[in-house]
Structure I
Amino acid sequence: MDTNLSTLGAPATCVRARVSAEEWAVRTDLAACYRLVARYGMSDLIYNHITAKVPGRDGHFLINPFGMLYTEITASCFYTLDFDGAIVDQPDTDFPVNSAGFVIHSAVHRARPDLQCVMHTHTRAGMAVSTLRDGLLPLTQTAMRFYGSIGYHDYEVPTADISERERLASDLGRHQALVLRNHGLLAGGATVAEAFNLMYWLETACKVQVDALAMGRDLHLPSHELATRMAHRYAPQGANVNFSGIEWRALLRQMDREDPSFRD
């Protein structure tokens, strides 16, 4: 299958002409994020969602058409929804909007004005960690980033109950990451780049934990004081060690070399 399917959405020239330059830039980053999630093994066929708020349009966010592979996503293919689920703008496509995606993402976007991009995944490692009573352990410096800085949300039926939005928002609290128990992972950032950075390293921490537990040997855990210090170092209100921008520029260069069709 051709992964650059212009028929899956309105022509890029049409969409680009009717949106602001700021929105087009967000759309481009969002499309790149979908492609990168697929490239780094974090996609789940046509399922899951990555969303971004529309700059300059309060209460509106972009979401993928339900039924497209992440490798098919382009800047022009997104739906624009408001927080009530109304379609504000739509691509020329027969693919619908996923109702579970709307519930999860509208919950976070509505409750957290500071999070411009939200990602949800069903990765093997993320789902494995979501089943553990103790959740994510501070086994490495990558995992210590999330020590005391990640929420937990108990599993509910496949998300279509609008009332779950309140519980999702409450369980996320002021964190930027959430373990959906017996389900998967969620991460959000002030930019698409920051959200991808957070999810990538959260996924890495989960993979390492699964590997460490599989060895069946005693684990060495850092002290509470050290883990707290590392979490503070990477927290938005802490020392603000944030390499997401540098990483993102490198990843976009890689995408442009390999397949720049995400920009269409």
Structure II
Amino acid sequence: MTAARKHPVRAYGGSQHRIAKPVGRRGGVVLMPGHSAMETARTLFPSTVVHASVSPRVLIDGLNQRKIGRKVMKGKWRGFRIFTLTLEECATCPSSCKQWASCYGNNMPYARRHIGGEAFEAKLHDELAALQKRHPGGFVVRIHILGDFYSADYVQFWRDALTQFPALHVFGYTAHPPESEIGAQLLDMAVNGWDRFALRFSGAGFHSLGAETIERDEPTPHIVCPSQLNKTDCCATCALCWQSDRTIAFLRH
């Protein structure tokens, strides 16, 4: 019997995930104060940072992210294909981020990180246009696996994209404080457009529209990510992050 028959392909991705899910992993890489990556606001892995002109694509099939999945399997976005977008962490993030030293990106040496700017946004626009034609019934972008909104103009890019591409749906997280210029714009988009722009504010102390990082076994009033508790396989089979506006707690990676 072939491996494919032993492990049939699931609609949301399943056995197509190329990297096995780690078991019993605790913690991640935490940088010491004064580390050069922190001081220069760069990733630990600068060789993985690419300009849009040399990147084969900026939107990646969710199939390639074992925690994301390929297609939404439940809820209001059921049936939508999922794509992911990755920027350079720290370089595009507010320095006020509470996870500056313990960024999830410290554990991702193989991720392709894109440089923001006009060329990147032009390529991203073209790929969104292609997905609009390919999936007119709806598709999802998991925004910023790494990185964040790097300018007010980039926030406006997404506001315009949601208008131009009616099939586009977005979910993700930001470390921008809601009272900052960029954070205020994002909060307005989330509050007034949650059905298509489900963005959560990390570490803001919100009872809704929030995301909090907690230690393992730490008590919390919030919902803990079901995937991290092994109650579901991935985002595609969960849908909680865009289905509910309640703040979600994530176990520290």
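Values in this text are rule-based calculations from the coordinates and carry no lab data. Quantities reported herein were computed from a predicted structural model and do not represent experimental measurements. Cβ atoms are built from the backbone, for glycine too; each structure is taken alone.
When FRET efficiency 1/(1 + (r/R0)^6) of positions 53 and 197 (r between Cβ atoms, R0 = 30 Å, to 0.05) is computed for each of I, II, the one that comes out at 0.60 is II. Quick one: helix-only ellipticity at 222 nm (-39500 (n - 2.57) for each DSSP H run of 4 or more, over all residues; to 500) came out at -6500 when computed from one of I, II, so which one is it? Among I, II, the structure yielding -6500 for helix-only ellipticity at 222 nm (-39500 (n - 2.57) for each DSSP H run of 4 or more, over all residues; to 500) is II. Computing FRET efficiency 1/(1 + (r/R0)^6) of positions 101 and 189 (r between Cβ atoms, R0 = 25 Å, to 0.05) across structures I, II gives 0.90 for structure I. Assign the value 57, 43, 35, calculated as Cα extents along the principal axes in Å, to the correct structure from I, II. This figure was derived from I.
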